[in-house]
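These notes open a run of structures that come right after.
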Structure 1
Amino acid sequence: MRQQLYKGPNGSTHRRTILLSAGAAALGGMFALPGCAPPATSAGKPLRVAITGKGESDYQNLLQTAGIRPDFPIGYLRFESGHLVIQAMDARALDYGSMSEIPPIFALGAGTPSFRQIAVVHGDVNNQVVLVPKGSSLVDLADLKGKRVGYVRATTSQYYLLRMLQSVGLHWGDITPVAMSVADGEAAFSTGALDAWAIYGFPIQRAVATQGARILKTALGFLSGNYIISAHVDTLADPQRAADIGRYLKLVRKGLAWWVANEAEWAQAVAKQIDVPLAYVQDEFRRKSDTYTLRPVTEADIASQQNVADVFAEQKLIPAAVDVRPLWDDRFNSILQKKA
């Protein structure tokens with residue numbers, strides 16, 4: 001274990017503790033989780049799996065809490081957003097990762113992606129919101145005009161913020177958008193440097209619990225609820241390693257099924273991990289727009305992501321229009337179509 005400087009996407013620098021394992025030392029902005037230096041898989045090395053954020057999105061914690069033990073070694077690495085997962089894919093430091101529909105679109109706009117999209121987790125969108133500070137006078141989306149609004153570039157927060165503005169006749173240029181990492185956004189919001197913050201996941205409960213923040217609007221009606229599972233093209237090209245991905249997908253599906261049957265126990269585990277009172281996580285779970293399920297690739301999933309890509313292209317937030325279909329790979333559909 002050692003200390004290492006991490007440079008965020010907006011140039012800010014943070015000091016983080018890095019727990020080194022295969023591939024972790026080469027990348028900033030992530031770290032391998034404890035115990036993640038297992039012996040080789042059947043393919044010769046551990047399956048390197050991204051964990052994005054904490055709380056309900058932490059599938060390593062979910063599997064551990066559910067008592068689901070992999071029968072092959074996995075190396076977990078943690079990221080704060082999906083676009084960093086893609087950067088790790090491009091650096092060949094990851095085999096498997098999850099993200100929203102948005103980061104792959106930016107990757108397409110920037111060149112030839114190093115991954116394929118192999119499955120979809122469909123779930124809650126009420127855990128993606130625009131937050132305002134305690135005592136804020138903002139009461140609806142139209143009040144965002146002229147305000148400083150933080151968001152994470154190339155993620156759902158940029159997309160649903162754009163869609164929310166459009167819904168009340170505003171444009172991207174009608175606000176002062178501030179692109180920043182999750183960590184930087186949390187710091188800026190807590191010190192009053194932002195009028196609002198478009199953010200997802202566990203920082204919401206933490207800001208509400210510790211700062212008295214208020215949810216101005218959730219992403220319900222603005223997001224599809226699709227969260228994409230991706231795998232590196234080199235991993236997919238290796239039959240043994242691709243088989244390990246299939247095995248991991250089965251584990252995730254079992255974990256999500258356990259969540260549905262044991263939500264009270266999972267809420268306790270999430271509250272402990274993100275260090276907020278249990279009642280806040282229970283409230284989030286009560287408000288969720290859908291239960292999380294792992295699904296095979298469908299034409300509807302492809303069309304959904306294409307619609308998102310078209311919105312970004314129309315707003316000139318990516319260099320040109322892109323076709324998302326070549327990103328999709330349905331080779332694991334036969335596994336995902338079977339009952340858990």
Structure 2
Amino acid sequence: MTPAQLVSLVKKGTPPPAALLLGPEAYQRRRIKDALLAAFPEGSIAQHDLTEIGLAEVIDDARALSLFTSERLIWVLNAEAALPKGRASDEDAESESATGASGDLAALTEYLRDPTPGVALVFEAIRFDFEGDDKRKQERVRKFYSPVGAVVELHRFTPADARSEAESLARQAGFRIEPAALDLLIESLGADIARIAVEIEKLALYAGARVVSEDDITALVPDARAATIFALVNALGRRDRARSLAILDTLTREGEYLPLALAFLSTQFRMALAAREAGLKSSQQVQAHFTRLGVQMWSSRADQIWQTVGKFSRPQIERALGLIYKADKSLRDARPDDRTAMEHFILELVR
């Protein structure tokens with residue numbers, strides 16, 4: 001079941017007797033919770049934490065009849081805590097699951113055969129992701145809660161999905177945002193739509209009737225000082241010495257960690273070199289090429305790389321990478337002057 005399907009059931013007044021919210025994505029979980037809170041009467045909502053009480057106690061609460069309302073929402077945090085603690089092997093964990101946790105599991109299974117009318121149980125299991133080392137642990141959570149029929153997977157948003165949702169949120173908030181500024185917002189916040197939604201609320205208050213620009217994102221969004229570094233990348237791509245030094249001055253005044261700026265520059269030139277070696281002929285080809293390689297890239301980022309390809313020949317790009325190496329060594333000296341090292345790098349690169 002998708003988050004949208006569960007929200008639809010709730011709005012129709014037919015929430016499932018129990019649902020398992022599986023995964024770390026906070027934005028969709030918030031939407032589900034808001035829909036449920038709006039659907040149930042005030043005073044009919046309880047919250048339990050399975051790190052503090054047992055699952056059997058939660059089931060007992062679900063069975064209890066209220067004197068004041070026939071409809072109740074029971075929100076259960078840390079659903080993973082009901083699982084038995086793992087041992088040295090999966091076989092041991094399975095054995096423990098069949099013994100120590102059998103009482104809780106049996107209580108849940110029995111309850112769901114005949115759930116209390118009007119009561120909705122929601123189990124929140126957000127600790128594990130769907131990939132990597134977490135995948136196996138999450139499968140154990142899913143298996144333990146197999147009696148729960150409504151399982152909602154809360155996957156993290158892809159950059160493309162986050163951009164689409166951010167566009168929708170901006171429209172709902174009643175302001176316009178430049179495409180490049182939107183790309184920057186998504187990239188600066190790592191496509192974390194929960195954080196993006198908060199920033200869009202702030203931008204709506206700030207923007208009024210005017211269009212939000214990249215400069216607005218740089219000024220207002222925490223963690224977006226990287227935006228100024230991307231501006232430096234653009235200026236160097238145009239070989240604009242005055243603008244590059246002005247941006248370096250801004251970075252210094254804002255307390256930016258200059259070795260991080262240099263790392264961004266290194267990535268920029270390495271991608272430009274890869275684009276040249278692949279014989280790419282446009283920013284669209286750049287975007288498609290890196291996307292095929294598994295590197296998510298916005299059109300504005302592809303434009304930056306293509307701009308660098310157009311401004312610098314292959315020998316110049318290789319020279320730039322050599323200068324980055326020398327600047328990095330200077331920044332690692334025992335008593336480095338970071339700004340002087342970066343100024344020297346810029347002046348050498350754009351001459």
Structure 3
Amino acid sequence: MASPTGAGAPGNGGGRSPEVTEPVRHRLGDRLFSGTATLAGILILVILAGVAIFLLTEGWPGLSAGGPEETPGASSFWSYVGPLLFGTVLAAAIALIIATPLAIGIALFISHYAPRRIAGSLGYLIDLLAAVPSVVYGLWGALYLAPKLQPIYDWLASNLSFIPFFAGPASPTGRTMLTAGIVLAIMVLPIITAISREVFLQTPKLHEEAALALGATRWEMIRMTVLPYGRSGVVSAAMLGLGRALGETLAVAMVLSPSLVYTFNLISSTNSSTIAANIALQFPEASGVQVNVLIATGLVLFVITFLVNYIARAVIARKRDFSGAG
């Protein structure tokens with residue numbers, strides 16, 4: 001007669017022990033952390049909604065404003081914000097064109113070429129650029145960089161004036177849209193470099209070693225494994241840098257001599273201003289509906305910046321391989 005504690009009985013070590021389901025007891029620290037993280041996420045949404053509501057309510061009267069008294073130099077709000085939007089996008093595009101290749105090169109040097117000590121020091125140095133205040137970049141760009149670039153602008157106007165970007169006449173002070181773009185490029189460089197560096201470092205070592213084992217040089221290995229693996233991360237880094245460049249205020253305001261024009265001439269004294277710089281320059285003396293007009297231009301910049309960051313997050317969501325999995 002089989003004993004109830006035989007080989008097949010639950011109590012025997014040779015049998016399969018039943019699964020015991022017990023309620024999970026969350027520790028106090030886990031509950032506090034979860035609640036704090038949830039509260040922080042909700043708070044961010046509340047702040048974002050509050051900013052949007054403020055811009056919409058205060059800027060709505062400015063959306064229908066028109067006439068030279070309300071919007072000097074323009075017949076309506078949209079003709080007023082148009083050149084500002086054009087200048088904002090142009091300055092940010094110049095910054096992105098200059099900063100992105102340079103940031104990728106620096107990130108690759110830090111992650112795959114430089115010795116460990118030099119790579120660490122250079123990484124810290126690049127990160128420190130993000131801590132420099134905007135006003136310092138503006139002073140440096142207006143007082144040092146612009147005079148140094150002015151002879152180059154004269155040469156470009158003399159030899160390459162057939163290109164619309166360098167049509168001239170060159171600015172005698174060097175404070176041009178191209179100078180503002182270079183300053184913005186230096187400001188967004190730490191953001192793009194830091195993200196690209198982390199993306200490149202997360203490339204699976206097996207992929208790199210397999211490429212090298214097949215006889216690839218270091219550059220061929222980077223071209224075949226590192227760059228394709230980190231493509232989405234680099235794109236998202238560039239988009240985040242673009243969002244930073246779109247919203248820059250003081251540095252652009254101190255470098256440019258703005259006016260309400262559409263021009264692709266990057267080296268002349270006549271430059272399109274940016275929305276953020278125009279708000280900083282015009283707000284202290286604005287009154288009445290002019291304040292609403294400036295707030296409405298801020299609403300336009302808010303929408304554009306939000307769309308840029310949303311696109312960056314969408315690019316990240318399409319491919320999460322750069323997170324290190326695999």
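Just a few scattered comments:
- Ranking 1, 2, 3 by relative contact order in percent (Cα under 8 Å, 6 or more apart), the structure that comes out highest: 3
- Identity of the structure behind 4.5 (criterion: distance in nm of label points 7 Å out along Cα→Cβ at positions 78 and 262, calculated), options 1, 2, 3: 2
- Which of 1, 2, 3 leads on volume of the Cα convex hull per residue in Å³, largest value: 3
- Comparison across structures 1, 2, 3 (criterion: FRET efficiency 1/(1 + (r/R0)^6) of positions 118 and 214 (r between Cβ atoms, R0 = 35 Å, to 0.05)) gives the highest value for 3.
Every number in this text was worked out from the coordinates using simple rules, so none of it is lab data. Note that the coordinates shown come from a computational prediction; the quantities given were computed from them, not determined experimentally. Cβ atoms are built from the backbone, for glycine too; each structure is taken alone.
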